[in-house]
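Participant: Please find the structures below.
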Structure P
C-alpha cells in the first residue's frame, strides 16, 4: 500500500483503530518532516556563542506549515547523550503522540529515532519543543534551543496582510539566582529573537502601507516578555493560535512562557525602528530586532510605548455567555520553601507530582477548572491536547477567549472550561520549567 492509498483509506485522519490497522504502511512510508536533535554552538552575536541543543542545527527549528486535516509523519532522531522527546504544543494529538512521557509518550533514546504520526488540528499557530526534566541542570529542556513554530493552515483564510513573519523569543545561559524570598529562580545572560541578539540579525524589511502579520512566540523557559514595535500600534487578532472575538489595538504585548500572539501592524511610520522588549535592560541583553522601511537608513530608533495595562478581558466577547459546566474541579496552587539557595517545590491541592491527584474525566462532558493561585508567583498554566475557554478572571466573567496557556497572576483566581473530547492521559502543568520540574504537574484520565 502506498502513502496516498492509506491516507485515502484513513479518510484524512490518523487516529485510534485506523492508526493500528495502517501501522505497517505508516512504518514504511517516507516522512513528511525530519528533525534531528543535536548539540549546537550557536553564535547569537559576533563573538558570543552559546552551547546548546537544537533541531536541525538551527534556532529556532524549522517552521512546519501543514494543511489542517492532512495527516503528517515526523521522524525525530536523537543525536544527544540523553533521552529526548518532542511535544506538539496546542495540537489535539493522541496521548501517545503528544510528546509527554507522563501521558505514555515514548522517550527517544540516544542514537535512535521515533516516528510521530497524527493529523494536525486545530488550525492556527502552534509550536513544538522538548518536554524533558531539567531540575537543577539549566542546560537541558526548555532552557535549550529545542523549539520551533508549527502553523496549521486553515482550510480557508482571508489573508488580509502583505507579509507574514514568525518570531521566537528566548533567553540564554540560564543560571540560578536568589529571588526576593531567597529561594532560587533562573536568570539569564542573554536574550534573542530568532536566535540573534538585537543589532546582529538582518532587519525585517517592510514598505510603507503594508499590513504585516507577526506570529510571536515566547519560547522562554521562565521569563514573561513585553514586546513593542517603536512608533507603531499592533492589532491582536489571535492568541495561542485561536482567533479573538474582539481583536484589540495595543502599544505593547505581553507574552508568558509558551504563549503565542498573532498581531497585525500597519506600516505607517517610515524609518528604521526597534521591535523589542519594553524593559531597557532586556533590550541591552539582546531582546529585539530591527524593522527597516524601504529606502530608509540610519540608526534604529526606540521610543518607549505608553504604559500598557494587560487584560485578557479586552479581547473577549462583549457579553459573557458560557454554558454551565457539568463539573467544577478546584485546583489550589502553593509553594513550599526549602531554605536559602534551594528551588521551591510546588503543589496542586497540597500534593506535588508524581504524588498529585489524578482526576478522571468522562468524554463529552464540560469541565470547569477553578484555579486558585495561593502563591506569590505568576503561573503560565497549560493543558495538553485540549483548548480551553477562559470563563472568569478574579471573579469577572468573560467568554469567547480560547487558549491553551493562561497566565494566572499571584494571589488571584481564574476559571477555564474545556470539553473532554480527546481521550487519553492529559497533562496539566505550569509552563515555567523549574515550577514544572519541582512538582507543578498533574494528570487527567478519561474513564
Structure Q
C-alpha cells in the first residue's frame, strides 16, 4: 500500500501539517506526516514542549493547521461538523478543570454530548455508556464525589472514563498515566491494550515513560516538532536518536531476565565526559546469529547489552536486521538487496560459525534464497558445534507444536524438514533472548 493509500485508509492522518500559536515564535508542529491505521496503538514520545499535545489537538479538530491537513477516516477535519468529529475521535486532555461542583458522573456524562439530541436529554443507551465507562476504570464508587475534590490520579481516570463514554472508535490520550502511581499506570495501559484488542479501538497517546510505552505500544513515534523516528520499539528506540531528542545520553538495551527494550541512564563515566553509546562489544565474537526480517532485533540488542560479542549474516542490505547488525555486530556478512544467499556467503557463514563455536538461529521467514543456511547449520551441528534455535512460540503447553510453528514461516517447501533434521541432531531450543544470553554468558 502506497503512502497516499495508507493515509486515505487511516483512522487519523497528518499530511504535511504545520502549526504555530504565534508565527513570530516559529512552528510548534512542522511538516508532520503520520498515519495511524484503524486498530493501531501508537505512542508519541518526546520531551516537554515538543508539540505532542498540540498534535493531538490538531487530530481532534480543536486546532487547525496553517498548512497541510488532518484527516479522520480519509475526510478532512475542517469539512466535518464538530459533532461528527466527536463521534470519530475522543480526546482526553492532560489538563482539565471545571468551575462548578460537578460530580464524577456528571463529568463522565459530558462524553455523551455528541450523541444526545438537541434537547440534551440522556437516553437509556447514554446512561448505559456512562455506567460502563465508569465500571471499566473502577470509578463507580466515586460517582457522586465532586470532581474538583479528587486526587490528580482520580481526576485522570475520570477523564479516561469520559473518553470511553464518548464511544468513538479512536482515542486520543494526552499523558494518560500522568499523576498515577505505578499500579494505576499499569492498570490504565492494560485497559487500553484490552480495549484495543477486544474492541478494536485505535489509540494514539502521548507518553513520557519510554519503558512503559515500549511495553504496551507496538508502534512508537519519536516527536519534536517533527517525526524523528517511527516504528516498533526495537527500531524506533535508537540510542543515538533518543540521546539527541532528549539532549542527554541514554542507553538502550534489554535487561537480563526480560525480553523488552529498556531505556536507562548511561554509566557515570559516560556522563562525566566519555562519549555516549560506546561499544560494549569485545574483539572476538562468541556467537554467530542467523536472522532476517526483524527476527533477530531483540536478540542482537540483548547480546550487545550483556557485552556478548557476535557476528551475523548473511543478511540482505535493506533488511531491518541488517541495519541493526551494522551497529551492533562485531562482523556482518552482507548480500545485495533481495538476492539469495550466494555460495560465497555460505562459505563465509561456515567459517564464522566454526570460529564462534555457537550458532543461534532466529525465527526468520524461510524462502528458497535463505533455506540453505539451515543446511550449513546442520553440517555445523554434526561437527559438534553448539546450535541454538530461538523459538518464542515453543513454550511449555503451547497450543501449536514446533512443526506447525516451523510450517507457518516456511515458504521454501523444505524448511520444516530442515528444522526437523536439526532437532534430530540435538540442537537446543530456547524461548527468549534472555535465555540465549544466559547460555552464552554462562
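Participant: So if we calculate distance in nm of label points 7 Å out along Cα→Cβ at positions 146 and 162 for every structure here (P, Q), which label has the highest result?
Facilitator: Once distance in nm of label points 7 Å out along Cα→Cβ at positions 146 and 162 is worked out for each structure, P has the highest.
Participant: To test your reading of the models, identify which of P, Q gives 4.9 for distance in nm of label points 7 Å out along Cα→Cβ at positions 66 and 434 when calculated. Walk me through the intermediate numbers first.
Facilitator: Working: P: 3.4; Q: 4.9.
Source structure: Q.
Participant: Can you spot which of P, Q the value 5.5 was calculated from, given it is distance in nm of label points 7 Å out along Cα→Cβ at positions 90 and 378?
Facilitator: On the way: P: 1.9; Q: 5.5.
Source structure: Q.
Participant: Consider the structures P, Q: one of them gives -1500 for helix-only ellipticity at 222 nm (-39500 (n - 2.57) for each DSSP H run of 4 or more, over all residues; to 500) as calculated from the coordinates. Say which.
Facilitator: Corresponding structure: P.
Participant: Have a look at P, Q and say which one yields 25.6 for mean projected area of the Cα convex hull in nm², as calculated. Let's see the in-between values first.
Facilitator: Details: P: 21.5; Q: 25.6.
Computed on structure Q.
Bear in mind that the values in this text are calculations on the coordinates, not laboratory data. Small disclaimer: the values here were computed from a predicted structure and weren't measured. Cβ atoms are built from the backbone, for glycine too; each structure is taken alone.
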